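Asker: As structure tokens, here come the structures.
Coordinate-derived values only; no laboratory data. Quick caveat: nothing in here was measured; it's all calculated off a predicted structure. Cβ atoms are built from the backbone, for glycine too; each structure is taken alone.
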Structure P
Amino acid sequence: MMESEILPFDFQKGEVLVFDKPLDWTSFDLVHKVRYIICKRLNIKKLKVGHAGTLDPKATGILILCTGKATSKIESLQSDEKEYVATVKIGATTPSFDLESDEDGQYKTDHISKELLVNVLQGFIGTINQIPPEFSAVKINGKRAYEYARKGVAVEIKSKILEIKEIELLSFNLPEVKLRIVCGKGTYIRALARDIGIALGSGAYLTGLRRTRVGNFDLSHALVVEDFLKS
């Protein structure tokens, strides 16, 4: 996005911007960077910017930002169906259920076949109960769950009812498998990986995650962050 492309947008009135979030950026990193560049280019001091659905630092892909009056659309956008491509390592676990922490356990995988995995995956399709990760932004007594986890404080995290619409096995090459997942609001793919590992009688965690679609927005609609920041 060059200078000539940024100017036609009315960011104060409200715009919905679809980004491909880079690896190791938090959702708030992207919000802060985008707000800064817009304010700088338009010579304004303040601009309301928010994101419609957190994407973990170790995940990439679709992250929707809303500016100005369009921030009123955030709640509805968060409710949209989402699609992910997840790479899962089977036979090990980490405290965060992804690469943000080191492995803390290893498990046997000799008994796991492609057929067994496909059968296990079928059991997660539909309405399920899921306990969010300890390292998550879920609020408990006014604090985020990750605040307790980082201090080693054990707290009870209540399960959530959510919907998994589709799970497709894209590749099977133990210890790693690749899955395409279509799900509803509030699904933690990290927690899904954990639960798949348990259901297999082993362990599992995410080694890669890419959000490929939110509602009608897919990667073909996504802005490249570097290009936007250079505009």
Structure Q
Amino acid sequence: MKSKILLVDDERDIVEFLQYNLVQEGFDVIIAYDGKEALSKISGKPDLIILDIMMPILDGYEVCRRIRDTKGFETTPIIFLTAKAGEYDEILGLELGASDYIQKPISPKKLIARVKSNIRKNDGKSETVKSKIEIGPLVIDREQYVVYLNGKEKVFPRKEFELLYYLANNPGKVFSRDTLLKDVWGTDVFVVDRTVDVHIRKIREKLDKNFDLIETIKGVGYRFKSFE
């Protein structure tokens, strides 16, 4: 079965150009020209979303946020397209749950490679992970992409959830920032070490301060406490 791509950009010439290349590679392509239309088109259940940031009505950041809050789209890969360059913009996109980040002008070959890589990684994750981790009052449900602490649901964007799950699934093991970037974000995405620190800080803020499970190993990286 062909993978389905939702392609969102307000520049029609870019949409036409990318649609042609995606179709040539065997993908089915759904098109939207602004953020509001994009949200109405996710009912088509795309396997991956290519999303421009600078758009009218709703920008890409807000669309990404709303998609991640929609049940069933917690893990759908989202690739941001942007003419903006800067670490802040990239980190913001990743914090909101984007899977990848490509700057314009866009190389069709690079885009196709990133699309295939993100779909492959997303398919692989669903086949190899445990469905649920329970540690005292903390429950991490990988199947539903939700976290509960003392019975109350805590909202975690995609990358925060994946980072928490990854560490919790390997208690007592120390991971360097480079390893976390490679295993959680993937080798196809360029992000800086600080990205890990930002995500760890946000995870800690959402967990009870008296229930500090993630330890900082100075000069090395991070470790999830082992209770064995």
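Asker: When Kirkwood radius over Cα pairs in Å is computed for each of P, Q, which one produces 18.9?
Answerer: On the way: P: 18.9; Q: 18.3.
Here the read-out was taken from P.
Asker: Ranked by relative contact order in percent (Cα under 8 Å, 6 or more apart), which of P, Q sits at the highest value? Mind dumping the intermediate values first?
Answerer: Values: P: 29; Q: 13.
When relative contact order in percent (Cα under 8 Å, 6 or more apart) is calculated for P, Q, structure P comes out on top.
Asker: Suppose helix-only ellipticity at 222 nm (-39500 (n - 2.57) for each DSSP H run of 4 or more, over all residues; to 500) works out to -11500; of P, Q, which structure was it derived from? Please report the intermediate quantities before stating the final value.
Answerer: On the way: P: -6500; Q: -11500.
Of the structures listed, the value fits Q.
Asker: Another one. Which of the displayed structures (P, Q) returns the greatest value of distance in nm of label points 7 Å out along Cα→Cβ at positions 17 and 65 on calculation? Please list the in-between numbers first.
Answerer: Working: P: 0.3; Q: 3.0.
If we compare distance in nm of label points 7 Å out along Cα→Cβ at positions 17 and 65 over P, Q, the biggest value is for Q.
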